[in-house]
Structure I
Amino acid sequence: MHEVLVIGGGPAGLTAGMYCRMRKMSALIVDAGRIGGQLVSLYGDKPVHDWPGYSQVIAGDLARTLSDHATALGVEMVTNRKVVDLERAEDGWVVVARYVLISEDHRHPAQSVVIAIGGGAFEPRKLKVPGEDGLGEDVLTYRMPDRARCAGRRVVVVGGGDSGLESAQSAHEAGAQVTVLQVLDRFTGMETNIDLVNQMEIPRHFGTRVKSLEVADGRILSVIAQTKGAADPLRLECDYLVVNIGAAVNLDAVKRWGVAVEGNLIPVDPHMRTSLEGVFACGDIVAYEGKYKLLLTASSEGCVAANSAYMHVRKPQRLTLGELYT
């Protein structure tokens, strides 16, 4: 039995695992895919500019650094295991994880649980327009564009938030002819990302919504869009489409576990406690007053969740820093 089982191996989960080990607690991270979370599954080649100590670091490299740190501290990790159930036990919980490659269930007893599924609960939003279904990853992606596929291609990026702006920058730097479509009348990303897109002089169309895709033989020929107030639709030649318009949350599994959910997120208190005793949560999946969704915030919450799990399992008279690294 582990003292703490962490569901999810992104920055929040990895940090939780690290701080558990710093307090000499046994910790296991279970991830449905690869360790690293969205840093590897969505943004592997994306430069990260807001992680302290790095003016710029590639997301995949940062994920490896975090994973290596956790490994050095003795955090146990298993991958390709999707948690399908959370059962109460006399001395804590049993986490049932299905090995996705062969559909084999594994039971992991733990005294406490930290839910850090982050992007694992999020599915990229689709345009839901004619021509979208059935297209392959080589012509349509809902993630960061593959830079190797961008050079010399006509890339249309849909979305004016940080993900869309960063996708546009990446495609432009890779040698693509890039156009950005934004349904609002302005970009909504951070000022630094807006400045970079402006410096690159990337064409953009505000107040514009995609209406359909013109496709043939599995390829995209053009994007048909309508700009607010314009009489005629806009036709943009395109052979690589990047859609970054947010994500829809699927918390059906979490609800089945008995964890209270509000507004498609897990409400937590300042100690990252959920509605279930001994179950904590952190990262993109949690909500509380003043929440600011950043990579750094997720890691900070992982630290808090780990310390709360420590208090729950070890029950010290008070929480001090003296136990760290000892």
Structure II
Amino acid sequence: MRVGAIERPGSLEETAIKNYTPATVTEAVLQQMQSAAEQRLKAIVESAVRHLHAFAREVNLTPAEWLKAIEFLTRVGQTCTATRQEFILLSDVVGLSTLVNTLHDATAVEKGTRTSLLGPFFREDAPQLPLGGQISSRDKSEEILLWGTVRTAAGRGIANAQLMVWQTSSVGAYDLQEGDGAAIDYRATFHTDAEGKYHFRTVRPLGYSIPMDGPVGDLMRAQRREGCRPAHIHFLISAPGFRELVTALYFPDRYLESDVVFGASPELVVKEAADDPQAPVKGLSSVHFDFALARAGSADLASGRVGADPTLLGGDLGVPSTGG
């Protein structure tokens, strides 16, 4: 053959062209993926392809329905901003976030406080406040006190443990939903004292509706779901040598059993005490809750948390690897 010449393919009779059918296309796709170097990526995508193809066959997915799904997912992506993560919200309302969270819980080396969801309104830049500080600056509703101890699974207090807390205002809105989302409020970062104790002041949170003005809201209405969450306060607690704890404390209201993101659980429901003599601040209605952190295990180094600050998503994140 001449140098630089393009080799022509053989005749159609010589070329192994296949006629793909619903029964054969899945294996053909999987065969093309066999050269993937990253084994964990290969395993995840292969399984996803098998399940997606099986789903399409099970429901006999039509072209119109397929395009409708693509349109929906396109709208979900277009709705995401630096302060709003519609894909995390979608994952939450179909229970995928809770499923991934409970799968992660099963890797703990010992039992700590039950986890809950990080949610789509977490921010890494919560201000540092001293113990006893008030986390709300704009909302001047009646104050309540939250207090307790961060302990090991064996019951020993953990000094200087970090608590990041965030919640809605007393009217059921996060700071990211108010105005342009620039002003930080209803959230703070604290550190426990030498005995592992913490306390801070806040306003009583309110049960609220998830954002219903986007594609996830359209899905909720189509399914005739209320789209509401019970009142709660989020916690992200960490200390060197311990498994990071993402959880929330839930206040009794009518949405506890119908939580649209499946995050509430009986162990995390709290009650206020009007005049607790043990509370570190007198004269306030208070909630006492002790958190237990499990020791860190090997799974904690690679698995990450279920959720993220929406301002940190959207770039080139790469493909996470957990080994092969």
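What follows draws every value from the coordinates through simple rules; no lab data is involved. Everything numeric in this text was worked out from a predicted model, so none of it was measured. Cβ atoms are built from the backbone, for glycine too; each structure is taken alone.
Some points to look at:
- Of the structures I, II, the one that 0.10 was derived from, the read-out being FRET efficiency 1/(1 + (r/R0)^6) of positions 57 and 193 (r between Cβ atoms, R0 = 41 Å, to 0.05): II
- Structure (I, II) behind the derived value 40, 20, 18 of semi-axes √(5λ) of the Cα gyration tensor in Å: I
- Which of I, II yields 139 [volume of the Cα convex hull per residue in Å³, for residues 145-288 alone, calculated]: II
- When FRET efficiency 1/(1 + (r/R0)^6) of positions 65 and 273 (r between Cβ atoms, R0 = 41 Å, to 0.05) is computed for each of I, II, the largest belongs to: I
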